[in-house]
1. P(r) over Cα pairs in 10 Å bins from 0, in percent, for residues 111-174 alone computed as 13, 30, 38, 18, 0: which structure among 1, 2?
2. With Cα Rg over 2.2 N^0.38 Å derived from the coordinates and found to be 1.20, which of 1, 2 does the value describe?
3. Figure out for me which of the structures 1, 2 the number 15.2 belongs to, where Kirkwood radius over Cα pairs in Å, for residues 263-350 alone was derived from the coordinates.
4. Looking at distance in nm of label points 7 Å out along Cα→Cβ at positions 119 and 191, point out which structure of 1, 2 has the largest value.
5. Once mean count of other Cβ atoms within 10 Å over residues 135-142 is calculated for every structure in 1, 2, which label goes with the largest value?
6. Assign the value -4000, calculated as helix-only ellipticity at 222 nm (-39500 (n - 2.57) for each DSSP H run of 4 or more, over all residues; to 500), to the correct structure from 1, 2.
7. When relative contact order in percent (Cα under 8 Å, 6 or more apart) is calculated for each of the structures 1, 2, which structure yields the highest value?
Structure 1
Amino acid sequence: MIQRFDAGEFPYGVFSLRGANSPARVGVAVDDQILDLTSLSADSVFTADSLNPFMAKGADFWRVTRDQVRAAVGRGDGNYLPASSATMRLPVEVADFVDFNSSLQHATNAGLIFRPGADPLRSNWRLMPVGYHGRAGTIVVSGEPITRPCGQFSDDGTVRYAPTKQLDVEAEVGFVIGHGTRPGDRVSTSDFASHVFGVVLVLDWSARDVQSLESVPLGPFLGKSFATTMSAWVLPLDALDTARVPGPVQSPAPAEHLRVERPAGYDLRLEFSVNGSVLSRPAFGSMYWTPAQQLAHLTSNGARLRTGDLFASGTVSDDTEFGSLLELSWNGSRPITLADGSSRTFLGDGDEISLSAVVIGRDGSRRQVGEARGSVSPARC
């Protein structure tokens with residue numbers, strides 16, 4: 001049974017009422033309603049156009065707000081608005097965006113596809129959480145259409161500039177930084193919860209043909225930078241505490257700064273759909289590199305964290321469920337049949353993609369995380 005979150009675990013978002021010149025404000029999701037936090041507090045952070053001022057207040061202020069929300073929901077106090085009357089905004093002004101590649105199964109599948117006959121994993125993959133620095137300025141909120149990108153790729157042996165023929169999207173989980181660091185500081189795996197405010201769902205859009213041509217020698221660039229979708233609601237990290245699970249056994253043992261002292265994985269079950277057809281339900285708890293290890297690696301050279309930084313897990317795939325069309329269609333060689341009888345290898349114009357997730361508690365309860373949605377609009381080149 002899917003349960004709603006208790007009052008301390010409601011997700012935060014930024015909304016405005018539909019209509020002209022409606023100001024932004026911060027709210028929490030309560031079933032199919034939004035509790036307007038300006039009705040509980042006059043603090044200016046709740047009239048901001050992002051969660052950044054609220055998150056920058058720090059953990060003590062988050063706890064005070066959580067307690068206010070808990071009390072208000074319990075008494076029925078505050079101004080509640082139908083979610084259908086609101087337009088959701090991008091919840092975070094993203095400072096920096098890093099995307100990792102932390103699923104052993106996804107990394108192996110990609111290696112088998114692109115480097116047949118060779119070791120599917122690069123020699124560094126089991127030594128550290130590999131990733132790339134993405135483009136923060138093209139992150140959009142759930143529901144915003146994505147324009148099919150144009151780029152250079154090889155078409156029958158000829159390199160040309162045209163709309164991508166291999167538009168893909170990857171199912172991912174993201175983490176939002178609330179408390180930053182000074183330049184030169186490093187975040188240990190045990191300090192993960194001191195810096196992360198909450199969790200979001202992420203759709204990582206990818207032009208596979210463009211990516212294939214450009215990636216050597218420096219990795220993803222234009223094939224990834226055109227758009228990334230994040231869910232409108234940010235679920236506080238505390239909501240995942242009862243869903244902690246041990247990560248997979250890592251061999252070789254990770255470097256000292258990447259070791260964890262307590263279960264650092266999270267038992268989230270994703271549901272990845274195209275045009276209403278569920279394509280897979282991968283388990284986030286299977287990820288080889290945990291979020292705490294990702295953040296420790298990101299800051300291991302002293303790179304500064306800022307409020308609003310976002311880092312994503314990379315494609316969530318497990319032994320049987322894959323979180324990208326690249327894997328599901330095996331790079332276009334195995335068409336996917338949808339419920340309406342149509343088939344896909346990669347995404348077509350007009351396709352609608354949805355990613356949702358539930359948290360699996362230690363007591364077996366299933367609680368909703370949120371949803372990230374996007375649709376494909378025709379290219380404009």
Structure 2
Amino acid sequence: MNIHEYQAKELLAGYGVPTPKGKVANSVEEAVAIAGDLMCWPLVVKAQVHTGGRGKAGGVKVVKDLESLKAATKAILGLDINGHTVHKVLIEPGVDIKQEIYLGVILDRASQRPIMMASAEGGVEIEVLAEERPEAILKLPIPPTYGVRPHHMRQVASFLGIPQTAMKSFTQIFNGLTKSFYEKDMSLAEVNPLVITGAGDAIACDAKINFDDNALPRHPDVESLRDNNEEEPLEVEAREKSLNYVKLDGKIGCIVNGAGLAMGTMDIVKHFGGEPANFLDIGGGAKAQQVAEALQLITSDPAVNTIFFNIFGGIVRCDLVAEGILTALSQLPDFDYPIVIRLSGTNEEKARQMLENTDLHIAETMSDGARKAVELSNR
């Protein structure tokens with residue numbers, strides 16, 4: 001789960017991280033009122049959306065008076081940035097920037113531990129820097145046995161060349177970032193840029209935080225930060241129905257039980273020249289109603305023109321899946337999508353009998369099903 005920049009800064013500030021004292025506006029009038037409260041110039045107007053590239057898209061502007069503030073806020077609100085519409089802006093004081101630094105903690109699945117990343121070349125996309133100049137990035141694995149220790153902070157500060165005047169505030173940022181990462185079950189926490197000001201202080205001028213969705217039940221305060229307006233509507237609907245769904249760009253809707261099988265299904269669809277429209281795992285214990293809801297969800301995507309069911313009846317019974325399909329079809333009278341279904345496992349013969357007098361395309365194997373789905377989609 002992602003959150004906005006202003007939410008990330010508020011969370012980090014609760015852990016002692018120094019941040020600019022900004023406020024969020026949803027209108028030009030609110031932006032003017034905030035400027036009156038802050039009583040300083042210049043100010044920075046920053047689009048609040050769950051995507052990068054805001055500056056390049058015109059979503060970040062420095063303003064020096066009230067009229068330019070009004071113009072900038074009006075221009076940014078409603079702006080489309082990488083498919084995300086701006087509904088709110090962050091207004092905060094400008095910062096005297098002497099040096100920009102990148103500091104972050106990510107969960108590295110390859111090494112199965114968090115990794116501290118730091119670079120003296122902040123304010124740029126860290127992925128680009130990692131590809132072009134990997135030597136400019138310090139990657140420090142954090143031992144799972146004892147976590148972050150003071151010597152890690154000293155190593156990072158030495159690599160970055162933090163001036164002595166900024167060590168106290170840099171230590172606050174380092175400790176706040178790492179502590180919040182662990183306590184809030186984050187998968188990514190980064191400050192970019194971490195700025196050394198002309199006065200010699202360190203301050204978190206921007207922040208990005210992602211949370212592990214699986215840990216959200218432990219953090220209702222984090223769950224409350226979710227902004228459904230920033231998420232794919234079908235993914236929001238799927239979450240409400242307890243379905244594991246991710247929208248993709250293809251035309252073949254895939255309904256599968258089990259995450260591994262779902263990944264394999266998408267791979268084999270692409271192998272035969274098709275493009276999956278989604279990842280959808282209905283789960284090992286799916287009931288008929290869940291299958292029906294999954295089918296209704298898939299057909300809400302206007303890009304979908306073919307449905308591919310790939311079911312292995314281990315825990316879930318194939319006849320329950322068949323029942324769900326029939327239930328869904330009865331609830332969708334205008335349904336005219338071709339459906340390919342491969343059923344294998346518990347009660348598969350019973351399921352086949354239930355589907356005999358339908359227009360479904362029954363496949364014997366996973367490969368046959370994927371091939372047929374691609375053929376029908378291409379028509």
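1. On the way: 1: 13, 30, 38, 18, 0; 2: 19, 48, 30, 2.
Here the read-out was taken from 1.
2. Numbers: 1: 0.97; 2: 1.20.
It must be structure 2, since only it matches.
3. The value was obtained from structure 1.
4. 1
5. For this comparison of mean count of other Cβ atoms within 10 Å over residues 135-142, the top structure is 1.
6. On the way: 1: -4000; 2: -10500.
Of the options listed, only 1 reproduces it.
7. 1
Every number in this text was worked out from the coordinates using simple rules, so none of it is lab data. Nothing here was measured: the structure is a model prediction, and the numbers come from that model. Cβ atoms are built from the backbone, for glycine too; each structure is taken alone.
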